[in-house]
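Dropping the structures in below, format is structure tokens.
Please treat every number below as a calculation from the coordinates, not as lab data. Computed from a predicted model, the values in this text were never measured in an experiment. Cβ atoms are built from the backbone, for glycine too; each structure is taken alone.
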Structure I
Amino acid sequence: MSNESGAPQGNPGDIVNWPMLKIIYRTDADRIAALLPPGIEPGADPHVILTIYNFPVPDEPEYGIVTAVAANYNGIEGEYTLGYGIDQESAIFISQETNGQPKYPCTTEYYRLGPQVSARCTHQGYTFVEFKGVSTGPAEIPDEFDHNEWWIKVSRAVSVGGPATGYDFPPHVVHVRSRYGTAWREEVQGELVLRDSPWDPLASLLPMREQVSAHLWWPIFLDREMKLAGKLDPEGFLPFVDTISGSRWPGTSGGPKRD
């Protein structure tokens, strides 16, 4: 529902009208390449895409942050997702098991007061992302578009007394294709701050060289398709199989972060 100006309207306090906060920053191309398993290639621009949101999943608020990098698979431009930090524990394990969606527990504070926009994301006591900004008003509404996202579905072999060296289900790429429209969009002038964290190492593994953009986005969900898109080399994937807390950040069996 919208008013005469076109801005989204609805029942006071209804979370279905909360916008997503989309922040893009530039990092180093080699930093992105180091996090991509063989078979998935860096995108044209070395961009990190953060999406902070509050949305009903399925019918109660889910606060979260999606961390993705520009990446291509089989010649298709998209985003490789490193993690969905969410506050609904019930959705974490089933999402991983079914679709390979890299969800893990995270606390997100995200709100708007007038033109001011604030967000903060915390995991295991470490605040790793902060953003404060001000909406500068309506922006151009883009045409409908397809968004391609890459997840990894994999299951290591059952093992006793040591790390697994094989798979019960070898690594496959999950292609998530979503079709979106835009109900409303506002540009935001603000500052993204990345803080050191061994659990969400954006600051150390994907350092920010330039903040590219930030905006509020009210999406229109038109279509979504998830399917297995192909296999990755099992041997080449072994260095990427040990990850942090359900994300795709590199980890070790002895701690959250790979040396």
Structure II
Amino acid sequence: MMDRRVKRFLFWVLWVPVLFGCATDQASRLSVKKMAKAHEQLGMSFLSEKNYQGALQELLRAAELNPESSEIQNSLGLSYLGLEENNSAVLHFKKALQIKADYPEAQNNLGTAYAKMKQWDPAIQYFEAAANNLLYRTRHLAFDNIGAAYHNKGEYIKAIDFYKKALNYAPEYAPAYVNMGLAYERLEEWESAIESYKKAKQAAPNDPFPAWQMGTLYLRLNRHEEGIQELLAVIADDPDGPYGDGARKMLDELKKKK
């Protein structure tokens, strides 16, 4: 009969290399994950700076190292979207959703990609999926996007309903007020449009666009004094920008007509 000490020795001879192998594999996997995370973080930094090519390069490396990350796939979609490669953006947003079906940011981004391609119905489908997710912290963006899609389809009353839903979740979200004003203009509901632009100005007092829209609308309605005041506000808010230049040109034209 084999001595117990010999048995114990053989046990360790047989198993220790396997244990060391497991530890090595685990360390290797952790190292790969760390490398993937480093590339992802660098890619996200480039993305925040709108350096889409730099972001794409780093995020593709991250995806090679960690192909099952829905966040990396979503960020890749955003990089392609920034580069106007909309079909590639759609592909990666869909990959993100294959990995993680309940991912409202990717749903909203996928809707945005379809909207950029003017495919309004699939855009609405994915915007609605994001908007209806109770855990989505920026649901107002999705509702505003649904409104914009209906707006582009020429369904202005539906668009206004969704802009209002966006404002229910974020009462100070100025773009929804502006979009609502534009929709009211399409419906020739002038006073409602002006009221929407006023609320947009209150929500974003340093943004020249609401005053620009209101000023040009006042001029179209032959309410010149009110229009001049808004255009002067545009120049004050955007003295060296395109809206300021446009406002100055409009005021010059008005002077010539007098």
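One of I, II was used to compute P(r) over Cα pairs in 5 Å bins from 0, in percent, and the answer was 1, 6, 12, 18, 20, 18, 13, 7, 4, 2, 1, 0, 0, 0. Which one was it? Clearly, the read-out refers to I. If relative contact order in percent (Cα under 8 Å, 6 or more apart) computes to 20, which of I, II did it come from? Considering all the candidates, the number was obtained from I.
Which of I, II yields -27000 for helix-only ellipticity at 222 nm (-39500 (n - 2.57) for each DSSP H run of 4 or more, over all residues; to 500), as computed? Of the options listed, only II reproduces it. Ranked by mean count of other Cβ atoms within 10 Å over residues 47-54, structures I, II are topped by I, which has the highest value.
If you rank structures I, II by distance in nm of label points 7 Å out along Cα→Cβ at positions 87 and 175, which sits at the top with the largest value?
On the way: I: 3.6; II: 2.7.
Ranking I, II on distance in nm of label points 7 Å out along Cα→Cβ at positions 87 and 175, first place is I.
Looking at FRET efficiency 1/(1 + (r/R0)^6) of positions 143 and 223 (r between Cβ atoms, R0 = 30 Å, to 0.05) over structures I, II, structure I comes out largest. Of structures I, II, which gives 0.45 when FRET efficiency 1/(1 + (r/R0)^6) of positions 135 and 159 (r between Cβ atoms, R0 = 25 Å, to 0.05) is computed from the coordinates? Among I, II, the structure yielding 0.45 for FRET efficiency 1/(1 + (r/R0)^6) of positions 135 and 159 (r between Cβ atoms, R0 = 25 Å, to 0.05) is II. In this comparison of I, II, the computed figure 27, 12, 9 for semi-axes √(5λ) of the Cα gyration tensor in Å, for residues 39-94 alone is attributed to I. Among candidates I, II, the computation of log10 I(q)/I(0) by the Debye sum over Cα atoms at q = 0.17, 0.18, 0.24, 0.27 Å⁻¹, for residues 63-102 alone that gave -0.36, -0.40, -0.68, -0.81 used structure II.
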